[in-house]
Structure 1
Amino acid sequence: MANPGTPTLDQLRVFLAVVETGSFAAAGRRLNRAVSVISYGIGNLEEQLGLQLFDREGTRKPQLTVAGRALLSEARTIAQGVDELRAKVKGLLEGLEAEVNLAVDVMLPADRVGKVLRAFAAAYPTVTLRLHVEALGAITALVLDGKAVVGISGPLAAGVDGLDSISVGSVQMVPVAAPDHALARMEPIPPGAGRNYTQLVLTDRSPLTEGRDFSVLSARTWRLADLGAKHALLREGIGWGNMPLPLVQSDLITGTLKRLVMSDHPGGTYCFSGIWRRDTPPGPAASWLLDKFVALCAEDMKEHGFGDI
């Protein structure tokens, strides 16, 4: 049995044009070619493949045969793949990055990250994104090491040599505990009471924050590298701790967590910065990401009485 030939991309585009427009004449108008050229091209494709793709008898409009329907999805996949390849090459020629590595602080509200990345996917469909979600100094470390071209970091990135930065908003951090925790049952909570109970503290493996504590009041601490684990343990009543207000807002409404009114530890504002290495500034796609985060964070408000963490 003879092997089928290899169709050209142009032949596949003619085939798809006939399918999508419904006739040889309409395909000719779309491709700006004579009907005879379209017919000739389809005939050559059928001869090359050894298959009849259209049934032309008994109807004014060509109908796909069983073989034609079977090959349709493959033809579309090939044509789409070539279009994507051309778009990526065009972007590279124009200086667009092939890939963007982004590192974001775990405190950054998830819905904000989702909005930015959804818009990024629509604006830059040919650019691959690699997302790192880390805590505290790990964001700065990823950018300094070149593993991320841009980062959305907490306040720890301020003043680090070799980095440039731009403000991208903030999030409110509030002390919370389970409703059956001893602190949650106190009315009011006396000054210094938090020191007598286990505080759950977020930490990271970055040397930039080694040996440093942030908003730690109690001498009794459990240290966790995962914000989700801290959230779960707080809900279990194991300790108390500071959490981003957007993350625990639903817990405060349903009563699975209670905001602690502590006169000596009311919470604070956790400020974010977009950061990048001064010697490797972000390209067009990465710069777009930073601009989008800045725009979304423009309306962030600081709660009255809160200082910066």
Structure 2
Amino acid sequence: MQTAPDTAFEPRKLRLGRGTEMDLGPRSRIMAILNVTPDSFSDGGRYEATETAVAGARAMQREGADIIDIGGESTRPGAEPVSAIEEQRRILPVIEALSNDPGLLISVDTWRAETARLALEAGCHMINDVWGLQREPEIARIAAREGAAVAIMHTGRDREVLADPLEDQFAWFGDSLEIARRAGLGEDRILIDPGFGFAKDADINLELMARFAELHRFGLPLLAGTSRKRFIGTLTGREAHERDAGTMATSVALRLLGAAVFRVHNVAFNKDGLAVADAMVQSSRKGEPDDG
């Protein structure tokens, strides 16, 4: 298996909306998943009511989440699409209710430019786009104008993919990053996410994990979103709600390969595992020569 370049663990800042920022590098960061939906694959319906969603977000923050990712449309395979109006009806009251909570950072999980715009106006700091800016490129211009960060995800859905999974990643992100560049979105506002589980079978997901360090060629911080995915169930034989141990194992492995941010359902479980991984990273770097 590959190793991460030293630069993956060096201090850097991710600039977010509303004049905020997140320190990356020496310590991993957790993006907690808050699905305000009735049909998400592992927690559908749990946070459907606004009051429950707000309480859930605050609980995730107490458990150690660095940012809360709020979504109003399930992206599981076969999920029924929802209208933009319905997506906004679900998420905007939650974002507005949380917008003034001290220290709480909010991401919106959407591919729709108008939903992203309204979410940023409501108090959001970041856009998590599962279509990597390529379905509605206007989302990049909105992020640049509002000074928000963007997580750009790879997907294999509804298109022809290259035979080599990493070559497909490089081609996809090349197009996405060109959209970001043309929109004036600075690299200090971008995360990239290889999109585990999005039109990828267990073998491809495992290959992406094993070759994860190749994604550092972009010089951008990497987001890992493996939480409770089907390939973990394939490997462990567990149902979706039982996959937190398997998820933590992937989080630790990907942290050692240089992932910076981890999108997870179970914050406390992954925070403990990543604390061990962070300690391993820092211990291994203590003996490195001083570049100065």
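Throughout, read-outs are computed from the coordinates displayed, never taken from laboratory work. Values in this document were obtained by computation on a predicted structure and should not be read as measured data. Cβ atoms are built from the backbone, for glycine too; each structure is taken alone.
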(Q) Tell me which structure, out of 1, 2, gives 2.3 once distance in nm of label points 7 Å out along Cα→Cβ at positions 54 and 126 is calculated. (A) 2
Q. A value of 91, 46, 40 was derived for Cα extents along the principal axes in Å; which structure in 1, 2 was it taken from?
A. 1
